[in-house]
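Down below are the structures I want you to see.
Every number here is computed from the coordinates shown, using simple stated rules; none is lab data. Just so it is clear, the structure is predicted and the values come from calculations on it, not from any experiment. Cβ atoms are built from the backbone, for glycine too; each structure is taken alone.
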Structure I
Amino acid sequence: MHFTLKQLQVFLAVANHENVSHAANELAMSQSAASTALKELEQRFEVKLFDRIGKRLQINEQGNLLRPKATALLSRAEELESSLKQHSEVGDIKVGATLTIGNYLAIGIMADFMNEHKNSNVELTVENTAAIAARVRNFELDIGLIEGELQDSDLDVQHWRDDELALFCSPDHYLAKKEKLDDLDLLSAQWIVREQGSGTRQAFDRGMSGILADLDLRLELQHTEGIKRAVEAGLGIGCLSEITLQDAFLRGSLVQLKAPDRSWTRRFYFILHRQKFVSSGVRSWMEYCRRA
């Protein structure tokens, strides 16, 4: 074999950081050692994997062709190393989750997973759907748990579970006592909604098909708790996943509204890179999610 796993590690770290110094820090090696490893890999096969732009190294076409294969090979090597050391078979995994899933579902799943797999560690990143998809696409995450629908040729999108959105307002809002909202009610209200790029916003827009352009969207906020507080303060009515609102409905600080003539059902999904090796840890994580 005319290359080493360390050379591939350096190549992938440089591809992620576009900087040899940052890649060396990540791998706990000197900058000169990282530069030498990358140079030897390129020279051995007479290929350039990066375009040098000032101090930045931008991965080129040849590098992009190598990247998924190197990632898959290193994932298999890491799993083999874990087995040889007689550690937990599932190893460590990097999970990305959108805000609703990350804050209300993934933490409990992660606790159960790590309690059973004592030698395993789960690194959880919580961002919106667009950001999580970008990180999976860039091989920064092993798996993503998202709320939004996604069309991406690089990603394998698998149905996980269904979810229901709920409309809600403060107890003092003029719509709080109304048993059923029609389109005129929806159009008369001011709305506090999630930002563009989130799965919740995507589902809200789809649910409001036909009248979306005429809605009064007073505020767009990135965080679920911020939307709940704004609605409690009487700034408007909101739409979030029902699982994020159950405690507030029980306390009576928020009131659920019904608009049965429109569809509020959506799906949660697993996303994986099509060219990344699916480790036993990721497979085990998916099973925990399905059982949760």
Structure II
Amino acid sequence: MDFGIICFPTDTSIEPQDLAPALEARGFESLFYAEHTHIPTSRRSPFVAGGELPAMYWHTHDQFVALSIAAATTRTLKLGTGITLVTEHDPINLAKATASLDRLSGGRLLFGIGAGWNAEEMEDHGVVFADRWKVTRERMLAIRRIWTEDEPEFHGKFVDLPPMWCWPKPLQPGGPPVLMGAYSKWTPKRIAEYCDGWMPIEGQAADIPGAVAEIRAAMRERGRDDSKLDITVLAEVRAERGFDPKRLERMVETGANRVLFPLGDFQRDEALKILDEYAETMRAFG
């Protein structure tokens, strides 16, 4: 069992150059950063977790810039996107950014992806909400080709790319592990086609072990080896301080290989105190 942190890299919280080394020194395996390019002030889309949307959602640094700072100040800490909103990225640029970060970090990237929940946010990037998963699928299939082929091309409804040259390639063979950050009846099929793992939120996914069995079956149906399936269970990032240890027990019991503690929008001193508390809890699960 590995343990990491998931949080928003904001201009009001502990900075990556302070957070990442602190995690590595305390024995955490990974740091996952969330992203939102912006939040439209219309606020038509209700917050999926209910209540008011925390300000950290629109104070978030660029995800890959923040992770690059984390990479430069650590040696072994794995660098996760939790999640990258594929609907808000050009696939060529996203393939380039992920490959560059993976290679420059020594192969430490974990690429969590999703389509997003804020309809007007993705509309500002030219994606219609009803098409979000179709767009995500085609972009991810195209990205995988760019990662692995010398002259990749892709022709679909939403992505149409002629043959190209695009280097560098990721350091990890086949590209960094792609973890699906979503939960629905279509999740197993999507993971089997273009992902390597699953990132459910504890408390929102009703039956994680049952869903994992479905994902494994879907992978085998496509002729894929499910023995290396990555299951990363995370807690939703809230404004409140700390975390209920009983939730951690439930997360560990799901059979995941990685559990992510949440870290709210706290400045350096308060964040480090919380990390110390998490480290004690983590050692209890040794």
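Comparing structures I, II by FRET efficiency 1/(1 + (r/R0)^6) of positions 169 and 185 (r between Cβ atoms, R0 = 35 Å, to 0.05), which one has the largest value?
I
Comparing structures I, II by FRET efficiency 1/(1 + (r/R0)^6) of positions 33 and 105 (r between Cβ atoms, R0 = 25 Å, to 0.05), which one has the largest value? Show your work: numbers first, answer last.
Details: I: 0.05; II: 1.00.
If we compare FRET efficiency 1/(1 + (r/R0)^6) of positions 33 and 105 (r between Cβ atoms, R0 = 25 Å, to 0.05) over I, II, the biggest value is for II.
By the measure volume of the Cα convex hull per residue in Å³, for residues 1-72 alone, tell me the structure among I, II with the highest figure. Intermediate results must be reported in sequence, preceding the final value.
Details: I: 82; II: 106.
Largest one: structure II.
Of structures I, II, which gives 20.2 when mean count of other Cβ atoms within 10 Å over residues 25-32 is computed from the coordinates?
II
Could you tell me which structure in I, II was used to calculate Cα extents along the principal axes in Å, for residues 9-136 alone as 42, 32, 19?
Of the options listed, only II reproduces it.
Output the label of whichever structure in I, II has the greatest value of volume of the Cα convex hull per residue in Å³. Mind dumping the intermediate values first?
Numbers: I: 159; II: 124.
Checked I, II; max of volume of the Cα convex hull per residue in Å³ sits with I.
Who wins on mean count of other Cβ atoms within 10 Å over residues 129-136 among I, II, i.e. which is largest?
Going through I, II one by one, mean count of other Cβ atoms within 10 Å over residues 129-136 peaks for structure I.
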